[in-house]
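Chemist: The following blocks contain the structures, represented as structure tokens.
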Structure I
Amino acid sequence: MLKRILLFADWYEPGFKAGGPIRSCVNFVRSMSENYQVFVFTSDRDLGSTQPYEGVRTGEWVAAARTAGDAGGARIGDAQVYYSPPEGLGWKNIRRQMDAVQPDFIYLNSMFSVKFTIFPLLINRWLPVRTADRGSHPTDRGSYSGRKPRVVLAPRGMLRDSAVRYKSGKKKLFLSAIRLLGLHRTVWWHATDETEAADVRRFFGNKVKVAVLPNFPAAVAGDAAVPLKEAGEVKLIYIGRIHPIKNLDYLLTVLRDVRTKVKLTIVGAAEDSGYWDKCRQIIKELPQTVEVEYLGEIANHQLPAITARHHIFISPTQGENFGHAILEALSLGKPALISDQTPWRGLAAAKAGWDIPLDSPGRFREAIEQAGAFGQEEYEGWSCSARQHVKKIIDQQDLINNYQKLFT
């Protein structure tokens, strides 16, 4: 019988507002479900929503929801999902569902979540779990024993300085509690790059167990039509939360002095209203050569068609532990203009884009002007290089085998 992985995630498809963490989970399930039985315990509503997902059964284990983004309405991987209503997120029900699944492994997809990280950690540490001959459904129960699943915790970039400094008091208290209870020593930490591994050791010491593995990517897109590109103009697309850590105001400020015609499309949730007001004020002051369109929140499965109409993906983020939107843009043939605070480096050498330090806004401006100067032939060359660059990186990573070593 296949080993069982129980994934805890605050949000999961069909949700999309939480962005990258949801994509990380969905790609993990799709990639691992051939060799494991995967179960997902999650909330029944999207980030910031007061209503549950339409048409999704809650409070019970069901086959993964179907979404319009899956070809033919296919399931989200081969998983069982428990979409919990708010009243089901207490200690007793979480323990009940852990008993029901009898996991061999627990995978935690957050750093600062009480109900989806701390509760499972404490339950796994202090309470026995069931183990016996198991059927294929989580309600096939066994008897209690002392066996404990291996726990893998993915911080998802939440230990970066740029992330910890927001609501820093609560986060530092949270980290202190984890150290005081010794929970950091009971898990394998999943870092997506060496920078995140260093962040884990900085907070929890050099003796903790850390595995460095990139996230599973979404399937690389096939060849997409290259949009018309005329010298002297460029269409940029920004996809991400409208939050200080994503640095949209930095980009808008750079655009004040750009000497080329720019069309910027912004996609993302304005979750920080004060910060969005600041950005809108900068937009009002931009020159007439810069046009800005805000599309608001867009479901993940609709993003490729929107991205395809643009020339350059742009994100001056203060920190990404992976950057699903960057990978997906590159796979669509969109050169990426990003900060150097992501794992996607060396883009200029590959003619796949630019990764620039945030203390060099002039270089961001120059890169936009360089892209603006591209004619059709030169742009098509960079577009092809972007696709080839991301495909080469994915082909070099033996992710399935390396993840199986972690979940063994």
Structure II
Amino acid sequence: MHFVRKVTENLYWIGVDDRRLSLFENIHPIPEGISYNSYVLLDEKTVLVDTVELASGKQFFENLAFVLQGRPLDYCIINHVEPDHASSIGELLLRYPDVTLIASEKAFTLMGQFGFTINPEKKVVVKEGDTQSFGKHTFAFVNAPMVHWPEVIVSFDTTSGVLFSADAFGTFGALNGRLFNDEVDFDRDLLEPARRYYTNIVGKYGAPVQMLLKKAAKLPIKMIAPLHGPVWRSNLAYFIDKYDKWSSYTPEEKGVLIVYGSMYGNTENAAEILAGKLVEKGITNVRMYDVSKTHVSYLISETFKYSHLVIASVTYNLGIYPPMLNYLHDMAALAVQKRTVAIVGNGSWAPMAAGKIAKLIGEMKNMTLLEARPAVTSSVTKTTDEQLEQLADDLVASVKA
């Protein structure tokens, strides 16, 4: 049975919620599920904007047929070829062989790589500045390469002011019947999933996102329709500001994130003592995570959120504790920058972790390393406690600066 939502007078959401998938991209946990958004415009011509993941195709094609009400499907705009949005293209071509596909040149190349056979007479290649009229509605196309794949375009309905933003402005989380941002408590339910989605999926590509934001600022946008998450029809400036901060690597909040790796509880003890000292000194915005028990996608999201980071790690095989090393590698891969970082090291006979962590942080852009570096030798001692006191003072001064 179909389930659709009306977006504007002639535009319908025909997407699906996926609550069965446990790992997005087979990496990131999505306990809250995820939506795959697709839209249909009914004008003199009918226009489908993107498809969905093939495993959700049954619901999608029921929705599409219901909205079309027997009309032919004239066009399909492909903004992004990643399979969570485009793997249904093959089935779409079987069901609607006369449909004309509109996409960037690179997108058609990728469609060929994914095995889709497209009639050359049913291809319209668009680039920056091109427009396409479907009757009353005219779409303008804007290149958005590396947000977060190289073929991406975004489509702007100049008639209604709807921006079809591809993966930009997306979020983890099933919609659960609610389509619009003002139908949800976004700060409570979706801000953390939105941050975790952006930072882990798009985070590396801050510069291209900044470029897209500058282009979007020149458009009279009334609504943002992404490929995941709610459609934004109010308070657009709020979410655009979040994207501006995330893509410029500007911390959302002044506070201290403590990420620790501990085998037998001694490094955890040092981290907990430091957290307590910070709170006693007036820095109450402190979060702590065990790197062994917290999926790295959550750690990356929190790292983008906070201004200050403490990395506390035991030495393991003369190096960095493996889960901590994985976190650090993700930080580098996702271009984390503009953070103040403190290090707490532990080792019983050859304490090597702190120095190697400092080297990795030093190779990242625009990172500030605090000089105070408490050293735990097996367990916290009076000397270590004094060093943690000094580090707490340095962090307080830096946060309040």
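Bear in mind that the values in this text are calculations on the coordinates, not laboratory data. What you see is a predicted model, and the numbers here were worked out from it, not measured in a lab. Cβ atoms are built from the backbone, for glycine too; each structure is taken alone.
Chemist: Looking at structures I, II, which one was distance in nm of label points 7 Å out along Cα→Cβ at positions 21 and 277 calculated from, given that it came out as 4.5?
Modeler: Among I, II, the structure yielding 4.5 for distance in nm of label points 7 Å out along Cα→Cβ at positions 21 and 277 is II.
Chemist: Comparing structures I, II by Rg/Rh (Cα atoms, Kirkwood Rh), which one has the largest value?
Modeler: Once Rg/Rh (Cα atoms, Kirkwood Rh) is worked out for each structure, II has the highest.
Chemist: So mean count of other Cβ atoms within 10 Å over residues 197-204, computed for just one structure, reads 17.4; which one of I, II is that?
Modeler: I
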